[in-house]
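There are structures below to look over.
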Structure I
Amino acid sequence: MIEIRIHGRGGQGNVVAAYLLGIAAFEVGQYGQAFPNFGAERRGAPVTAFVRIADHPIRRRNQINAPAFLIIQDQALLHVPGVLDGLLPGGGILVNSSLTTEELSQQMQRDVIAIPAAILAKQILGRPVPNTALLAAFLTLTELLPQDSLSKALSRRFKGETLAKNLQLIQQAASQVPTGIWKEVSHATAA
């Protein structure tokens, strides 16, 4: 079972990202579980969402304290106490940032992958909502699920021009990160 924790702010599509990832797992015959944890329900408030993906039924129902991966939708959250807590050794951190991977890794003094997801979303969708771009990058990095599964999950949620733009966004985002560099982590944690 792979456990993923997604940190963002209200209005960034954090909960939608978790559900899309869970649905993408179902699309390829895997089991998926996604659920949020809210503080104050207002735009800009920190929001955490949790995703589990497995090849067997998932019986756990608790929050994820030791994720294999963190997806951070707002770079400023990297400095909030507890956001990076519990990451498994060798786990991956994907961050929406205008900084390069090298710049952010140096600033954080740890390995992270940065992608300008909000900038890409603003260019393609007209709104700086980083969620689908981050999911495409995450799937490219891990090869946990095929990109097509995300496309199918998006088609369940969106239609028409919104779907077309999101499909364009995930293609663009997937091309911005190296393919499969976290594949070992995803397979090791699932074993």
Structure II
Amino acid sequence: MIGAIVLAAGEGTRMQAVKPLLPIDGKFAITRVIGAVRSAGVDDVVVVLGHAADEIQTAVDLSGCRVVVNPNYRNGMAGSLRVGIEALPPQARGFLILHADMPYITPATIGSVIATARTGARLVAPTYRGARGFPVYVDRTCFPELLPTLVGDIGARAYIGAHQDALIAIPVADPGTVTDLDTPDDLREAMSNAGLR
């Protein structure tokens, strides 16, 4: 079984808004991410909250998800990822990393990553026009080496960078895999391009 960790704990300072609650085509950004994951066949979804956790839980139906709160979310993404990993069920052979501010990722892209993971790959990531995106798959066999590298705000990037030989990159025709909403300009550009997807 492959799980998913949706990171939704950040403060969204540059956006000046609660990013998981950004309205995208009539749905919250985090709702779209969770929906895409479930449409791809992933049932075990861990949602990591931090900033505005109560507001998000009040606004969003997170039933069926394993919801955990990172009390130290201000210390960076790595701590949230660690909290998410600790919440995975023991039968999970690995997990997908997704971000609540990347609401345009398609179920097809997630499915492609999962299919490659099931071949025995340890690390998998989609690429769009040469840029590596999300979701990233990390196999359980990576955990002992991954966990000590989770420091600050870089998540699994340092570990993946040091293990490029184990990474399988999958080219996809999905701009959502590299579209994250960090600023109001990002949001305006993403919404103006949405009709082209």
Structure III
Amino acid sequence: MDFWRSFSFMLGQRNWIKKVAIGGLLLLVPIVGWLFVAGYGVKLVRDVAGGTEELPEWAEWGDLLTQGLFVFVAGLIYGIPGAIVARMGDPGAILSSLWGIAATVVFPAAVIRFALKADLGAFFDFNEILGFIRENLSDYVIVVLLVIVANTLAGLGMVLLVVGVVFTFFWASLVGAHLCGTLAARAGLPTRI
């Protein structure tokens, strides 16, 4: 599996600058823009899992918004236990941090399941999610670490004035989606399960 391809697959594609510019500008629009970007990421995971590496067109806006809303809602639900235990003082802060790490590790697998199933319940099918992680553990660990690396590198957008950060964070979201889609394809998951 060529993990590093995910960092540059978008470069040189037809209209890639326009697609990245749209994604970056959408990140400047709180909540709604973020939902569109999350939906775009879901579409990219699905496309890459199906063997297509081309950046999707910015089209079917209603579907992008819906898919992004599902990701947002699932992310909030994943965060609830951590928020609850954080209110328990110092021990709660430690438990909350541990929960945050666990959620960060599990969430990419949940997004893969959701992208391929297109059902909100896929985020919470923990038997399937943990089974997928277990069956693909070495590749999965690398994917999670590389997603963290991409997001860390995206922070360098601050160097390009504050506006540059939206484009680097959109790039990081593309890297993460491509990594997840590649892992799904390598694991032999069908594009619709």
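No lab work stands behind these numbers, since they all come straight from the coordinates. Please read all numbers here as calculations on a predicted model, not as lab measurements.
-0.40, -1.16 is what came out when log10 I(q)/I(0) by the Debye sum over Cα atoms at q = 0.14, 0.32 Å⁻¹, for residues 53-92 alone was calculated for one structure; which of I, II, III is it? Each step should come with its number before you reach the end.
Working: I: -0.40, -1.16; II: -0.37, -1.08; III: -0.52, -0.96.
Structure of origin is I.
Upon calculation of percent of Cα pairs over 25 Å apart from the atomic coordinates, which of the structures I, II, III produces 35? Kindly include the intermediate steps, with their values, before the conclusion.
Values: I: 26; II: 29; III: 35.
Checking each candidate, the match is III.
Say we calculate relative contact order in percent (Cα under 8 Å, 6 or more apart) for every structure; which of I, II, III gives the highest result?
Structure III comes out on top.
Out of I, II, III, choose the structure whose coordinates give helix-only ellipticity at 222 nm (-39500 (n - 2.57) for each DSSP H run of 4 or more, over all residues; to 500) equal to -8000 when calculated. It would help to have the intermediate numbers written out before the result.
Details: I: -12000; II: -8000; III: -24500.
This value belongs to structure II.
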